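Peer 1: The data blocks that follow each hold one structure.
Nothing in this text is a laboratory measurement; each read-out follows from the coordinates by a stated rule. Nothing here was measured: the structure is a model prediction, and the numbers come from that model. Cβ atoms are built from the backbone, for glycine too; each structure is taken alone.
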Structure I
Amino acid sequence: MFKTLSFYTKLFIISLSLVSCQEKSTSEKTVTKKPNIIYIMADDHTSQAFGIYNSRLAALNPTPTLDAIAREGMIFDNCFVNNAICVPSRAAIITGQRAQTNGVIDLEGILPPEKQYLPKEMKKLGYQTAIIGKWHLHEEPAAFDYYKVLPSQGKYFNPDFRIQGEKPWPENVVQTTGHSSDVITNSTLEWLKNTRDPNKPFFLMHHFKAPHDDFENAPRYEKYLKDTFIPEPKSLYDNKNNGSVATRGKHDSLTRIIGSSVSRRNLVRNQAMNIYPGTDIYKNYGTAQEIPNSQHLAFKNTEEEKIYTSKVYQDYLKKYLRCVKGVDDNVKRLMEYLETEELLENTIIVYTGDQGFMLGEHDYIDKRWMYDESMRMPFFVRYPKGVKAGSRTDAIINNTDFAPTLIELAGGEKPAYMQGNSFKPILETGQEPKGWQQATYYRYWMHMAHRHANPAHFGIRTKEYKLIFYYGKYWADTSDPEADWNKGSWGNDFTRDTPIAWEFYDLEKDPEEMDNAYDDPVYKNIIADLKKQLRTMREQLNETDKNYPHIQKVIDDHWND
């Protein structure tokens, strides 16, 4: 065509084209001056199940997509949860507050719309907000512009979702077909393509159900790792001096009840019961007292038991990692869409888990513990415009810090009512700002709940040390005859009070927490200082037990033990 036109005609057409491109560019810059934010969270995706955290599983390359995203941004090595259980963790993320401030201390905790602070603050900043996938905070996520969420934990296959509609919450339900990781990603892509407002920046929370137990992977992953030997933790077979009388009982008398296990050590809940149908021979026992006395002998880790435990561990990890593989592949789908639609450059990608998870360390499964595999959260941020690729930090952050940071990344300021701190300066500079927090606080409330039976505890973790106090009491006031001792979500009452004890770990010398050195006189002054910090932190965070005097009395009586 151009061969038949005059030079001036050609020049005029080119000029019009350039003007059009400039107007389009100017318009797009106006629309996208704020970054989009996608917050991706997988349930129980622990740091051991990545390549970037250099765990024993890294050589398996379980997360190639996620590792690549992480290396294009900043990786956090010391991100910790405030309470390693689903509902309190999610409440902390949405509110930027600790449990006693936001009111969510256990699995029955609810977060009403007026306390759904993160989406409310993002909307004030001009963002369109959406949450898709697992919610688990019981009340309607009405503070979001759009939601499509699983009821409670939801199902792995053919999950139902609660959505906005003409009926009151939670009656508007849609049915889907497929594996939850695929369906949740399909739903997110559908929202991005057809529902979001292209004239607004968006804040999207994309929450996978996987790899929460009981692990059900998509059928296409059945052969993944089938013939691979999964590296095993040494503490699976020999827990050495980990724990205390609080977690093991005198002469290991409570090890058959406390802490759900990979091996057959725990009589009430072990991993074989989850992954091998028909092996739950104790399923009819509601309390520890109902188990025959002959079964309460200390567990013997014989060669025969080690062979059995190894088989359970291999099957357990393969099921878990197949669910992780499904998450990684679906994140790849999401990233490819963003790149194709030219959204990736101006989108902040955040990835984390809602807590860690025990993958056989100390012969434990599940989470709840203050040990690092449970307490540590994987966390990384990709944003080429503001975060240097290949950066890494050991700055201590926790999940109450997420909301203030996201708000500041969106151009706002941390609200005064939030207890967390924004780590935006760390993302921008790679350095901890002056006065940055050097410790984090942890509290697990649900004393001996469910068949996992973990004693209630709290503690402090710094970069070098960890101090844990097991207070051995249910949170309710037991002096009140009307007290609801056994809340619905807490499951079975195996035993009420358990032994009280302290644990201390030198994390530089003992990163796997195999030697409780609380009684070592070498650490006397260090422990005393940690106790001062712990007491101060509990006061500052509104995490004392002034409302639970029976617990406070135990603390006072045993603080100097």
Structure II
Amino acid sequence: MNKTWWKESVVYQIYPRSFVDSNGDGVGDLRGIIGKLDYLKTLGVDVIWLSPVYKSPNDDNGYDISDYQDIMTEFGTLADCDELITAMHARGLKLMMDLVVNHTSDEHAWFQQARLSRNNPYHDYYIWREPKDGREPNNWEAAFNGSVWEWNEATGEYFLHMFSKKQPDLNWENPQVRRAVYDMMHFWFRRGVDGFRMDVINMISKPEGLPDAPVVRPGFLQPGFQLVTNGPRLLEFLGEMKREVLSKYDCITVGEAPLATVRQGVEITNEETGSLNMLFQFEHMDLDSVGGHMNGKWALKPLVLRDLKATMSRWQTALSGSGWNSLYLSNHDQPRPVSRFGDDGAYRVESAKMLGTFNHLLQGTPYIYQGEEIGMTNVAFDSISDYRDIEILNAFKTQTEEQGRDPREVMRGIYAKGRDNARTPMQWSAAPQAGFSKAEPWIKVNPNYTTINVEHALADPDSVFAYYQKLIQLRKAHPVFVYGTYALLLPEHEAIYAFTRTLEDERLLVVLNFSKGTPDFEAPTALAYGEAELLIGNYPVPGGDPRRFTLRPYEARVYRLR
């Protein structure tokens, strides 16, 4: 296994709109980020991933891009971006931008031209189809509800949009599209960017003919995503991107890959033959939803720890030595992990630390989403009008109006899984608006900001922040944290997730209690060792035999075995 800086790094994701507002307009911006770089350096991270900061009409909060080579006015200017890059590099921090090239905004100049006529040179930059029996060309449902097809009067055709109707999909079969994307990537690399997180990158190759999806819910549109992920030319396109762009830079790359299998993970991230460093897979993010349900992620079910162990272990084992994992429990599209997988009440601090231990002790590159390092929680706004996310608003409308569901029950799903849980403003202090802005923010602050905030965390040596600092420091001090192989222990235990990490003669034992209970841990007899040194834990640990002990609620212990 090759040693590289991006394997040894810890990545911190910033959602710019919600991080820091420097100019009092209620929206976070680039200059606000510049002012908090020392905070991130203190935390100990190495790479900052910025969610999109490009020009956008914000139908999907920046993931609908109207100009790839300019900055959204609310966020600042290209000069601000250049200053941010310089300030980051001066502190030894690297910048990973968000690359959104499955689709553009319908306000992008390419699409504005493309929709004018079938003969326009930009028409073939997008995916068009004739009506089928006087209506949409197939039965696919878009990610944000409704059909994936939108009628374009000027050309008498439908265009494809897997997400919002304001996000038309690019036609990657057209080599001119691919060249334009590669030129844009070079533009950012030349400005000093250190890599890209690639939005739904495994959707860029569409299946030939765009056939109907299998009918799994009669009378409704059908999920078509399984047909457009991992398409026939995906590896070819990614290989070309690597050859034309990525191979020319010492960069970090991660591809967002919904529905990816471990085989595809190895193909995409293989050190010798793959094109990207790592990918975001979603299997563990789907374990608390009812599989195949017509309401998708909103159909809630409790997480079964055995399922989590099986999923994570499959990825850990398959990619070990042949690819690389990205490790995450939260991002801008997911609810807060302490509310989802822990306990955001009595054991908020303990469970936040336990989950951090889990995420940083697996093999792969850990990702921290803003606010995770202080244990920020989900939010439950009283009214649907307080939410801003297009996915939430469309789901509420669809489920209450078309399906006739009780609005209170629909809100229960939104409280648990809504993307705005991650998008409430960063909680810097107990000051008004959580110290995020001097104005009313674009979305309300979580009311618990008076007790959960950075100012409190920095003043408390036992805070979640201080624990994350120690996790990152240990990862830098012990190569086994990064390069050690993974082996699962106690696969059937209902509350304890335990595993070892081994690198040559160094071995770690990680024991995690994913419950409010107090289960007893007993090391398997095959796990032979003489002494055990506690490297980190989220409770004071008394003396005693480390082979057997009772875990406290959401307890985490990491031992170095000898």
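Peer 1: Taking FRET efficiency 1/(1 + (r/R0)^6) of positions 122 and 354 (r between Cβ atoms, R0 = 30 Å, to 0.05) for each of I, II, which is largest?
Peer 2: I
Peer 1: For the read-out relative contact order in percent (Cα under 8 Å, 6 or more apart), a value of 20 was computed from one structure; give its label from I, II.
Peer 2: I
Peer 1: Suppose volume of the Cα convex hull per residue in Å³ works out to 185; of I, II, which structure was it derived from?
Peer 2: Matching structure: I.
Peer 1: Comparing mean count of other Cβ atoms within 10 Å over residues 114-121 across structures I, II, which is largest?
Peer 2: I
Peer 1: A follow-up question, please. Out of I, II, choose the structure whose coordinates give distance in nm of label points 7 Å out along Cα→Cβ at positions 98 and 546 equal to 1.2 when calculated.
Peer 2: Label of the source structure: I.
Peer 1: Could you figure out which one of I, II the value 16.1, 51 for Rg and Dmax of the Cα atoms in Å, for residues 338-465 alone was computed from?
Peer 2: Only one of I, II returns 16.1, 51 for Rg and Dmax of the Cα atoms in Å, for residues 338-465 alone, namely II.
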